[in-house]
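Engineer: Given below, in the form of structure tokens, are the structures.
Bear in mind that the values in this text are calculations on the coordinates, not laboratory data. Because the structure is a prediction, the values reported are computed rather than measured. Cβ atoms are built from the backbone, for glycine too; each structure is taken alone.
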Structure 1
Amino acid sequence: MVSRGRIVIASWYDRQGPPAEVLQIGEFPTPEPGFAEVRVRIHLSGVNPGDTKKRGAWPGSPMTFPRVIPHSDGAGVIDAVGDGVDSGRVGQRVWVYGAQSYRQFGTAAQWTCVPDVNAVALPDNVDDGLAACLGIPGITAHRAVFGDGAVAGRKVLVHGVLGSVSSLAAQLATWAGAEVIGTVTRETDLGHVDTGSVAHPVALDRGDTVDQIRRHAPDGVDRIVEVAFSDNADLDAAVAANDAVIAAYASRADRPAIPFWPLLFANVTIRLLGSDDFSVQAKAQAAADLTAAASQGALRIPVGAVYPLSDIAAAHEHVDHGPRNGRILVRPDA
């Protein structure tokens, strides 16, 4: 970051640990965009579980920089561009992804700089609250749904449809013409399912889950979006159509056991999804499709709380341990 007279208020950590112990708030020199970068005045910063896991030293996420401004997602307005970027982008509303993906300074600040391609033009009819929630969960959901081609006319099983990634996966699949079967953990959760994007909600705590799914997909499901691969591998094998794809973005067990022969005889493909490392082309297509779906009113993302930057530790606590009542945002100007 280079100072040119202005000061940015930001939150950062220089060691990992509990949010109240390691997150600091203070002044930084206002960043200047480098080659092919834009600077964004952040209106809202999205807090994802991946952000809090990095801060909390989740296994496999050591400190990669001596100081980190967290959060990869956000929404705001471009107010400066670097060399190689069209100056006409200044003043453009954008949503931001990947701000802290292999980068030091994320969106938990009044300004941040990102590669030009990571700041996506935002249609006038899409508000900042939805836009700040699109990045990590939206791009992961897009890859889970579309990583193996179009889904129009397909049966898509989405596990955990009340979660941030899977709810977007269900909405994107429905937007693209698929018939979605969505699972929740408990029967008491069925009333919370958005039936506009999930044609057939199913509860996993009932004893007839396979029969429920097969009732809606007698020949099996073509795609499975998986949030708990270790828990659901046997179920997935029992409902997969021939040549089905299981796109897994999470697992509760580090080394999940799988029913090898049933999956083999169904010619199932297992796709594992690590959102930071999707190709540039995959992220760009996801960004375009997410923006289009949002503009068409096809995406709904409930926001649970918006915290001022001064309460960023509470925002992280909410994501880690609070009620799962919607996405959590931070307002850097507050």
Structure 2
Amino acid sequence: MDNLDISNSFEDFGPDLFIEAVEDYLDTEMTSFSYPLNSYINRVYELQAADGTRFVAKFYRPGRWSKQALIDEHNFVLECEKDEIPVIAPIESNSGNTIEEVNGVYFTVFPKRFGRNFEICSEDDWKRIGSMLGRLHNVGAISDAKERIKHHPLLSTKQEIKFLKEGWFVQPRQMSEFNKLADDIIDTISNLFDNTEFIRTHGDCHTGNILHRPGEGIMFIDFDDMMTAPPVQDLWLILPDRAANCKKEINLLLKGYRQFRNFDTSSLKLIEPLRIMRMIYFLSWCAKQEKDFKFQHNFPNWGSESYWREEINDLHKQLEVIKNC
């Protein structure tokens, strides 16, 4: 592709630059229409071709994923599409790829799909999501994603804790408590993942990433956090409360899931450990973009002593839940 003059500042990414990049990607004339879509990490825009066709272009934040990690994500989604699982798969560029690069920024283009976030209103809705996840996990188990995160306490969580420590993101007065607490968390939950199946998963499967299209049904969207993880990772985020308070919802999900795939019920014990892992992941996620203007605007209290006091307190509470399960 042409080496467009994109600013080194990801925040300065402008329409005159990304529209031209998408024109080259699709080999299609685009209009000047561009509408920014909500995304903390990446830059995502809805665009329109001259013939009126709408597209969504995603420009990935530099340094977050390698090219092969992005290919791992796209391969998973394309395999799901091939298996007729409702997803939104990336479009191939005119050179036959789903990832292109412009001045160090990887990007891809998706077809625009209109819909609304799915609201779970009935027992059938729970079973329907479960059955779709069972099908998705059958595809996820077919092959590996070697460049994606393996969501294990001794790997992903330990690395995130290390990043927070070495970057001195925790306030000095609270660093000692955080270090001790982090060690306690790793020691407490790591063995729970022994003898657990790890497969490719959506990774961020909450209801905000399930789209309902009238007349067509529901589909999974936004595989940006796709990871290798226990299958239960894609079930617990959908639940409205802690596992102990969601036995009915879990049973309905599994009833649908088991129509297509077996599920190891012993892995349900990982739900609360996965919750504390996500809490640590979120802290690391914030730290990695603390200098981003959009982040500073949305999280003005990030990094303060009061912020860390509250976060450490929440981690203590969640650890107690895990120890008392």
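Engineer: If log10 I(q)/I(0) by the Debye sum over Cα atoms at q = 0.15, 0.27 Å⁻¹, for residues 175-222 alone is calculated from each of 1, 2, which structure is the one that comes out at -0.38, -1.06?
Structural biologist: 1
Engineer: Can I ask one more? I have -7500 for helix-only ellipticity at 222 nm (-39500 (n - 2.57) for each DSSP H run of 4 or more, over all residues; to 500), calculated from one of the structures 1, 2. Which structure is it?
Structural biologist: Derived from 1, not from the others.
Engineer: As an exercise: FRET efficiency 1/(1 + (r/R0)^6) of positions 135 and 295 (r between Cβ atoms, R0 = 25 Å, to 0.05), calculated from one structure in 1, 2, equals 0.10. Which structure is it?
Structural biologist: Attributed to the structure labelled 2.
Engineer: Can you tell which of 1, 2 yields 27, 13, 8 when semi-axes √(5λ) of the Cα gyration tensor in Å, for residues 39-102 alone is derived from it?
Structural biologist: Working through the options, I get structure 1.
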